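S.K.: See the structures that follow.
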Structure P
Amino acid sequence: MGIFRIIYFYKLFMNRYVFLGLAIICFNPFIYGQDQGVFSGNFQSNFSVFLEDSLIGATEAASPQYGRQISSSEAWLFLNYDIKGFHFAARYDLFNNSNLLNPSESFTGQGIGFWQIKKNIGNLELTAGSFYDQFGSGAVFRAFENRLIGIDYAMEGVKAKYTFDHNFFIKVFTGKQKGSQTERFETSPQIIKGINSEKGFNFDNGSVLNFGLSGVNRTLDENTMSSLVTEINALSLEDRFIPKYNVYALNGYFNASYKDFGFNGEYNYKTAESIRDNLGNLYNSDGSLLLGGISYSKRKLGAKQNQAIGVNAQYRRIENFPFRVSPYTNLLNGIISYQPSLTRQASYRMLARYQAPAQFVGEQAYQAELIYSISKNTNIALNYSNITDLNNQLLFNEKFIQVEHKFNKKWKGKLGLQRVTYNQAVYEGKDPKKIDNVETLTPFGEITYKINRKNSIRLESQMLNTEQDLGSFYHGIIEWNSSPKYTVAISNMINSNPVRVVNPTLADQVLFYPGIFIKYNVKTTSFTAAYVKQVEGINCTGGICRLEPAFSGLRFTLATQF
């Protein structure tokens, strides 16, 4: 009976009915006797109702959910089971009329979005199925999920990791990347292989040094190569080149600390392959990516030892380094590497309106930040970032200052100012002959009053001033928190000084974007309900950005852990 059972489970895994196979393994008492193992999981569901608003551009022309489909939903059920040194995991994904994967389209599908079997054998960790991982900073390889904007770069294959000691490991993998929006539950036909090794050293003076080496190989499939040959043959003679099935990306990186200083650096090189410029033109080139940073932090400064300082500076240069499963994937589809925006990650709505997604074809970026604690109650934050292309054309520039002060046990507040220059033609694909760079000046403030141990009220105010894009906006919010159960917020964003050069289809009048948000928590479960009007623009989450159309409607979420 043993050999038949093994064959049966093997077939289940190979034909992708993995969820059923995992359930049989997890709950079959004949396999593990009385050992019940450890079972855990989580569930998340989103439901949206689309309410058409032609004034702000939330219409059927922008997204098919308006007018026809009316609503959309997404759900994820993730299950984990650990027993006898085995780890089993599976995730069921559902999308119904969803615009999460592509904000301008609708996707419906359901199935197993992730499945995994993992086993530790001494120092060896073996994984089969789906997995997330990254090498170094992720510039040559990162498999990850960012559910809030609908991306999932899970690999499906096998991975092995051998740990020699707590400071030294080697890991290798081979597999295929999870499919794109149109093939969400399939895998891309291209093969991806990788190896990564990292070694750490701890010195007697407290210094730490970690360095690593990585290599990634991607092999094109026959259909993609055939399409490439056809496209290349249609080019002029001087632009033609011989495409290659294989591309190799190599990197070396280090992280070090000495006393109050920290250092990091990474160099990445990619052999020549078929890539596209920002206009979609095909060409052949190798590529490189260089990044580095230095930091300094010191606590207990000043006569009273109640001051502190932190300084961080980063640099990145990208040249012809788009790394995808195929030159026929675009936007957020098929990305193998991870190159987030090298700018300050803003949390306020107006300060986050203009962000700078990494330019894979070429950019040179700097960022520096200073945080100084004058006392235990007062902090000052300064930030400067500047991004140009490799011809020194300005793409993005930000100057930022914020002062945070705690007045007493009841009151605390923030006050700040942001100034941004944003190349809308490059980042949003607008016609550079019709628009200028966006120039903004945004003062902002926040004040919080703690009523008692559980209840607080927060007021937030921002004013984005610009004569470009859609014009100036004001955003205000009042929020009540009753820990740990309730959060209620009422907000309004006003297009106070409208400009309609980039989008003349919007109403040429002052527009309002009101919002109401309610959240209820009970133990490990949370419910949210919101009425939202959202202006079109760049949306960034975790350093990954995409352009989204305007939204008008209701949003409900349910999230729980068990």
Structure Q
Amino acid sequence: MKKNVLLMILFCGMINMACKANSIKADSLLTLLKKELTLKQRYDMQVESKIICLKERLRHPDHQNLPAQFKLNYQIFEMYRAYKFDSAFVYVNKMIGIAEKMNNRQQLIKSKILLGWTFLNCGFYKEGFNVMDELRPDELPIGLKSDYLILRSRLYEGNAEYNNDNHYSRLYSQRSKEDLNDAVKIAPVSEFEGTINKAFLPPDIRDKKLTVEYYYKYIMGHKLGAHAIAMVATRLSFAFTGEDRIFFLALGAIHDIRSATKETLAVFLLGQELYKINRTEEAYFFMQEAASNAKFYGARSREVQIQSLLPIVATKLLAEKQHEKDKLLIGVLIVLIIVIILFFLLVIYRKQLAQIKANEHTISFQNTELRNMNEKLWESSRIKEELIGLFLKTCSAYIDTLDRVKRKTLHNIKTGKYNDIKPILDSLHIDKEKESLYETLDSGFIKIFPNFISSFNNLLSKEDQIWPKRSETLNPTLRIFALMRLGINELPTVAKILGYSESTVYSYKVRVKAKALVQGNDFEQSIMNIRITA
């Protein structure tokens, strides 16, 4: 019980939050309604539990007198009145039987009027009118006469809605208004009812303060029971339109659930309103709930009415779902087409990227080749520059020597000193001049290739390495490969420069190549890869 009180407080608090000034949202109440539907079984069990307790009291000896039995049967009837038609019908008939036994005319009339309300709730309008025919309104007390007229007004209104005929429906509606006006004359409406009735005034003359928020606070401020709140909220929904009407219908449906009311109109009307604004899925959900309630209560006319609309709503819902599926399918197809296009674009891009990379590789390779060629041209130019300088210097020195010898020789011939010519010629030491030439060549070569000796020996194992003596710049073997690095590879040319026979030069080369760490052409290429100084 404490848990239920706490839930009620929490629920009211949530509604109060949802209904603050300028922030009333029908959707917030629809969300609360869906949550309340999950608790429906709990509320039904509470009603069943109270009914069981009342039935137990009815069997107790202390309640065997007729007035007590009538009171308990009335209480049980009230629990069943909006919960289950069959049981309500049973207990209202028991009330009629007890009233007849007590010979209590007022209780009998009251019970028959309640029987008429039971028939009305179930949609048995003919049976309801039969009950009304058993009563004579002129002989009824004022209070019961008012109840009689209100019931008959509602029966006419229900009959008009059920017939849905231009002639008879208009006639029944007119009689309904007449009976209602007569009832008001007999028992004037209360202040509360008057305030509620003001909501139905035309908008141009209705007080501007009578807003949805005002009526919500007004209803909740009177501390009505859950069933009464549901009835008032449902009635107020007819005075508003759009979101405001949905708000009151949702409020009524929520309190119908809390009061375990199965004979409910609010949830059905809510489904209709949602259907009108194309919220078909929610409309179908709430109409199914209304159909379930009508079947449980036994409201056959309401059940037929709902079942006639459900297929229409279901058809529209299916069409909407199919439309959504079609839209989804179209979306998937569009995405698929885009993916395929992107795939082909990616393939083209990858091909172009591969082509670009291939071109870049070719360009890079050509640049490397060009760089190597430039380096070789630069090396060749440097070597030629150094060798030409060396050649001109050496030739100049030899020309000076020859010129000096020539002049001395000619002078001695002119003077007749023939014996002095021989010493002059003897002063020319060809071997020394060759050694001087080699030293000049060696020095010029080492100047160009300062790391030649170490790089050359790196191509040989340690025990086979060839190093010049301290007094030498290069030895004969190194000189042969030095000439090779300068691009002089022909055996006759090398032999003539060094003063060796071709076989000697060939033997030097073969011996060194045999001991090299790299073989054949790789050895010669390694010699050519030795770099000059910058």
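Here, each number is a calculation from the coordinates, and none is a lab measurement. This structure is a prediction, so every number in the text was calculated from the model and none was measured. Cβ atoms are built from the backbone, for glycine too; each structure is taken alone.
S.K.: For helix-only ellipticity at 222 nm (-39500 (n - 2.57) for each DSSP H run of 4 or more, over all residues; to 500), the calculated result is -2000, so let me know which of P, Q that is.
M.R.: Working through the options, I get structure P.
S.K.: Which structure, out of P, Q, was mean count of other Cβ atoms within 10 Å over residues 135-142 calculated from, if the result is 24.5?
M.R.: Working: P: 24.5; Q: 12.2.
Considering all the candidates, the number was obtained from P.
S.K.: For distance in nm of label points 7 Å out along Cα→Cβ at positions 79 and 439, find whichever of P, Q sits highest and give me its label.
M.R.: Working: P: 6.0; Q: 13.8.
Structure Q comes out on top.
S.K.: Still on this structure: Comparing volume of the Cα convex hull per residue in Å³ across structures P, Q, which is largest? Could the numbers behind the result be given before it?
M.R.: Working: P: 190; Q: 368.
Checked P, Q; max of volume of the Cα convex hull per residue in Å³ sits with Q.
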